[in-house]
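K.L.:
Alright, structures below, take your time with them.
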Structure P
Amino acid sequence: MIDYQPLIERWRDGELAAWADALPQQISSGLSHQRYGDLQRWLDALAALPDLNVSTRHLDASRVGASSAAALDAATTAQLADTLQQLHPWRKGPFELFGVHIDTEWRSDWKWDRIAPHLDDLSGRRVLDVGCGSGYHCWRMAGAGAAEVIGIDPTPLFVVQFWALQKYLQQDHVWLLPMGIQDVPAQLRAFDTVFSMGVLYHRRSPMDHLQELRDCLRPGGQLVLETLVIEGKLGDTLVPEGRYARMGNVWFLPSTDTLLSWAHKLGFVEAALVDVSTTSVEEQRATDWMRFHSLANFLDPADSGKTIEGYPAPRRAVITARAPG
């Protein structure tokens with residue numbers, strides 16, 4: 001089940017001791033039955049997952065997951081798939097557990113393939129993944145050699161999905177905490193690498209978010225940031241009126257030059273644009289594991305270069321930068 005005590009104990013004697021003291025209350029709040037009425041149903045599904053013998057774990061493959069030496073029988077496979085389906089919708093992945101392919105809404109492996117060539121060597125590093133969903137990229141970071149990976153996400157369903165995966169992946173250096181970046185202690189400066197992917201445009205103040213990310217990094221640590229952008233010149237920024245691609249919480253879409261200028265303004269050094277890509281309906285789509293509307297429903301049916309509201313279709317940029325010092 002869900003047990004954060006080993007992490008709390010490990011942190012109590014080091015530079016994260018103050019955060020360790022705050023974690024019990026933060027976890028209690030982030031996984032509150034009073035706040036989240038569906039939480040018990042998700043926890044019941046987690047408890048119902050079958051106990052299976054794992055022979056191999058796959059953290060450096062497109063489909064993160066686990067397998068056994070012998071194929072599962074049909075009844076056990078059906079039980080596993082049906083129980084995992086009780087944690088629908090699955091947004092970020094893909095995963096594969098004992099032959100059950102969790103075909104998530106996002107092909108997050110494509111994003112990993114785009115950013116991986118631009119990462120500092122993760123071997124031995126402490127890494128923070130902000131807004132990590134169920135932790136797909138956390139597992140990939142561990143597969144790349146990170147010594148400790150901390151994901152944070154305030155959505156309880158994603159946290160339970162992580163623990164469903166952790167039941168079989170069993171990586172004691174990978175954790176997902178039920179919180180947002182505003183809950184991370186200020187001026188922490190404890191992480192060698194910080195990822196923020198698909199978060200910046202959801203923040204009312206992009207500058208505050210960049211400062212929070214900077215303050216999580218050790219001096220010289222690497223920031224990896226992915227966000228929605230627009231084509232344009234320095235200073236251009238789209239502030240959608242109402243929804244953007246049917247999302248109601250999209251605040252700022254800068255040009256890439258504007259995004260880099262924000263990073264410089266906050267004191268980051270060596271800021272560089274390393275990737276720009278248009279999100280396709282092959283990368284984000286509805287599946288049997290995410291049966292709600294997806295990108296194809298958010299684009300103008302007469303012009304896929306525009307959202308349903310008439311804005312430029314989703315275009316994502318990745319920048320890397322270093323914390324000062």
Structure Q
Amino acid sequence: MSTTPLPRVLKINRMPLPALDAELAARYAVTCLADQPDAAAFLAQHGAEFTGVVTTAAIGLKGEVIAALPKLQVISSFGVGFDALDIDAAKARGIQVGYTPGVLNDCVADMAFALLLDVSRGIAASDRFVRRGDWQKGRFALGSRVSGKRLGIVGMGRIGQAVAERAAGFRMEVAYHNRRPAEGTDLRYVESLQALAQWADYLVLTVAGGAGTRHLVNQNVLDALGPEGFLINVARGSVVDQAALVRALTDRTIAGAGLDVFDNEPEVPAALMALDNVVLTPHSASATHETRRAMADLVLENLQAFYAEGAVRVPVPGTAPGA
């Protein structure tokens with residue numbers, strides 16, 4: 001029987017899939033930082049004991065926590081975004097960072113289209129209309145047709161491509177904006193985001209978060225989208241100037257929005273919740289049993305691969321050995 005001690009892994013918070021908490025505890029010596037009464041004091045006393053960290057894309061990992069873990073070698077993150085994770089601090093230390101892209105593409109793209117259909121046809125609003133008994137008093141307001149419209153995608157990565165595939169089923173004309181033209185697609189590339197917004201009936205955001213895309217969608221882009229245009233955001237709340245979006249929805253500068261992400265989650269501005277031309281969901285685009293299980297498996301696989309072979313299976317770009 002092996003007496004080799006289990007690697008010490010610091011879990012920053014409880015996992016979105018409870019089974020993953022149990023599976024991590026079965027394979028590693030796990031401590032949850034969120035359970036400590038004084039996180040800073042705990043790190044000061046015990047930080048040198050941990051070689052691994054598990055976190056989520058929403059929580060990330062701050063530079064000061066990385067600094068408090070002098071023997072940290074690997075971070076395994078549950079999620080596809082890494083804007084809340086101090087990648088520069090990790091790279092400076094040679095810490096490998098694994099994440100879970102690919103497995104959530106379909107569900108996030110499905111949610112983008114669910115929001116698009118809902119805000120266009122008023123599905124959630126009409127449900128409330130029926131439940132309130134308003135159908136006996138009159139007809140529900142007309143919606144907007146989706147089929148055959150123009151769809152602009154901001155961020156033609158894996159998820160953007162999955163959105164484009166779904167748009168084909170609705171006979172939509174698709175174009176996209178990226179930092180540069182994407183490989184492997186014949187879709188029309190539009191160099192200017194404002195020009196794409198002006199062309200599109202729907203602007204779907206699937207771009208990565210972070211400082212480089214903060215408020216990428218601003219008042220000028222919303223003005224270009226126009227009073228018959230809809231904004232769909234399944235990316236990050238930081239990508240949109242939220243104050244400008246509230247004004248655009250309130251003034252009907254744009255027709256409506258479907259939002260799965262917000263600034264300062266889980267706080268949602270009361271002004272947004274009061275509007276009837278926006279559909280709001282709680283950052284749940286990847287929240288299906290199938291996708292969360294696949295994400296959990298990849299979190300475990302990244303850790304297992306590192307401790308067994310010295311390299312995570314799916315590294316955040318730029319963090320693999322020799323990158």
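K.L.:
Quick one: Cα Rg over 2.2 N^0.38 Å, for residues 115-234 alone came out at 1.04 when computed from one of P, Q, so which one is it?
P.N.:
Computing Cα Rg over 2.2 N^0.38 Å, for residues 115-234 alone on every structure in P, Q gives 1.04 only for P.
K.L.:
Please state which of the structures P, Q yields 15.6 when mean count of other Cβ atoms within 10 Å over residues 243-250 is computed from it.
P.N.:
For mean count of other Cβ atoms within 10 Å over residues 243-250, the value 15.6 is produced by structure P.
K.L.:
Ranked by distance in nm of label points 7 Å out along Cα→Cβ at positions 211 and 291, which of P, Q sits at the highest value?
P.N.:
For this comparison of distance in nm of label points 7 Å out along Cα→Cβ at positions 211 and 291, the top structure is P.
K.L.:
Comparing P, Q, where is Kirkwood radius over Cα pairs in Å highest?
P.N.:
Once Kirkwood radius over Cα pairs in Å is tallied for P, Q, the winner is Q.
Any read-out appearing in this document is the output of simple, stated calculations on the displayed coordinates, not a laboratory observation. Keep in mind that this is a model prediction, so the values were computed, not measured. Cβ atoms are built from the backbone, for glycine too; each structure is taken alone.
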